[in-house]
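Listed below are the structures to be examined.
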Structure 1
Amino acid sequence: MDLKRTFKKSFVVLLLAVVVAFSLAHMVPDDSDKSAPPLPEVNDVVQVRQADGSVREVALEEYVVGVVSAEMPVSFSQEALKAQAVASRTYVLSRDLVVDDTTSSQVYEDEAKRREKWKEDFEANEAKIEACVEATKGEVLTYQGQYISALFFSSSNGKTENNEDYFNTVSVPYLRSVDSSWDLEVSSQVYREKSFTKEELNQIFETDDFTLTILSYKESGRVDQVDVSGKTYTGREIREKLGLASSDFDIEQEGNTYIFHTVGYGHGVGMSQYGAQGMAEEGYDYRTILTYYYQGVEIEKLHS
């Protein structure tokens, strides 16, 4: 009798162990397959929303030509232009091929606008841009198998910015602050200034007696917190309220006028375009440029 009872008890324990093991196997992810999921299927037509609300459909590679021509000077080196092509292609794919044609997404110029802009240099400039896009055809940037948010901007203050330090979002592994000292040498407009009277600033900030004190800075050197007449703002908020070139600024007062001196142009997150040009001038290829500004990414090719 005791032997039977012992056997039954052992059988129950064994059965429970099997059930628990089965349940855990279905709760805990299987790490035996470390391969990333495949890239999503690609529709090769981009839907570009126009200012009048209409939607224009453009073939993907033609769209990339129009973005590179609008977003980067055609005088830049081919390796910088190739880097821009891959970043722009990735950007639109990460947004499911639906964008507008402004800086809210990426600026896009159709062939008519390119002809108007370049005039007699159209053929040569068009051939240069097309060659750079063709050389990178179908190439995209991925992180863990997914398209990255390939943010880019014009020029930095010597360093790019961590994404969370400007956009106040969750930290993204591939959008880390890196040195970009090339910008300070390559860009002729890296230092800018913008002036306001005290009356203008009183109106903008809705105060009677404008005062401004910078309270703290980011590690990148950009402004973090600012006190304006007793109210705290972020450097980004000041930049956007005043239309400043960047959030790296200091203020000089001359009588009733406040002069804001800025370094760099843009939000500072992702690839610096003038930094890419500086790297290209030093002999770096577009792949090196991209993997420098977007940390830990892969360069993959879409299926045709």
Structure 2
Amino acid sequence: MPPPAVFLLGPTASGKTAVSLVLAARFPLEIVSVDSALVYRGMDIGTAKPDAATRAAVPHHLIDVVEPTEAYSAGRFREDALRVAAGIAARGRVPLFTGGTMLYERALMRGLAQLPAADPSVRAEIDRAARARGWPALHAELARVDPQSAARLDPNDAQRIQRALEVFRLSGRTLTAIIAGEGRAPAPFAALTIALEPADRAALHRRIEERFRAMLAAGLVEEVRALRARHALDAGMPSMRAVGYRQVWETLEGAAPAATLEARGIAATRQLAKRQLTWLRAMREAERVDCLRPRLAEEVAGRVGRFLETRVPWTGGSAA
């Protein structure tokens, strides 16, 4: 029997962090971040990273793993997550995987498909087309050959659009078909997966608006300025393509007016949430909970408690 694990997944602003802290205080859990932006050191405000006091009170893993100049992949996440989970299990505890990067969850639970290696000439050809026509036009091209991949990607997500088109041109098969058709490694965990999804999408949008405005008030622009001063960054790096950071970068470069920063950041975050919900809907194994309901943490804790009762020798009470 694989070791147990709990997955708490959901779109941005769905309340994952607050619920995970309640769960970790109540059960023998340690939090493992499933977030492609939280891995970067110094990117704190725009990622809503748990502060030092929170991380000191509750064990957190896979936060502040690399510098913003480095790349971090789903494959590396899988390796790191399996290593961290083994350490958690050795302590007699259970990993609580929390976040919204669903590709990381899929890589961890299903393994990674064997994709064709990168081809510099094909990438250069795609980049030339993007300079001439723009990434939204390349996104539209991807939508014609691989609509499922296109639906998950922002029209300006150059890195992922480029890779999906590259895979198609090299193999003649879509990224979606390759991922669906490849053999999978056995799931490394016996998992309870809980998806936090809003019954009212407009209410989630209001949360997103409030959250991004709070990030700006907390100094998101200043944070990006400091990162640019500290590191040799460019707009193509995955760290600076993260939602919020990309919009601030455009403002600091003069590519977009400062007056539109709030609106652009909110719109991009809404699009991110839409893509995250698309991923979640495809997870048939997930137990779905309305993230807007009162006493959300209590509802989720009840499900987690019932799951752990049959899998962990635990007598209840505090996790401490």
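The numbers here are math on the coordinates, done by the rules we state, and not lab data. As the structure is a computational prediction, the values presented were derived from the model and not from experiment. Cβ atoms are built from the backbone, for glycine too; each structure is taken alone.
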Taking distance in nm of label points 7 Å out along Cα→Cβ at positions 196 and 236 as the criterion, which structure among 1, 2 has the greatest value? 2
A value of 21 was computed for relative contact order in percent (Cα under 8 Å, 6 or more apart); which of 1, 2 is the source structure? 1
Out of 1, 2, which one gives 103, 56, 43 for Cα extents along the principal axes in Å as computed from the coordinates? 1
So distance in nm of label points 7 Å out along Cα→Cβ at positions 148 and 260, computed for just one structure, reads 3.0; which one of 1, 2 is that? 1
Using helix-only ellipticity at 222 nm (-39500 (n - 2.57) for each DSSP H run of 4 or more, over all residues; to 500) as the calculated read-out, with -12000 as its value, let me know the right label among 1, 2. 1
Output 23.2 (mean count of other Cβ atoms within 10 Å over residues 92-99, calculated) maps, among 1, 2, to structure 2
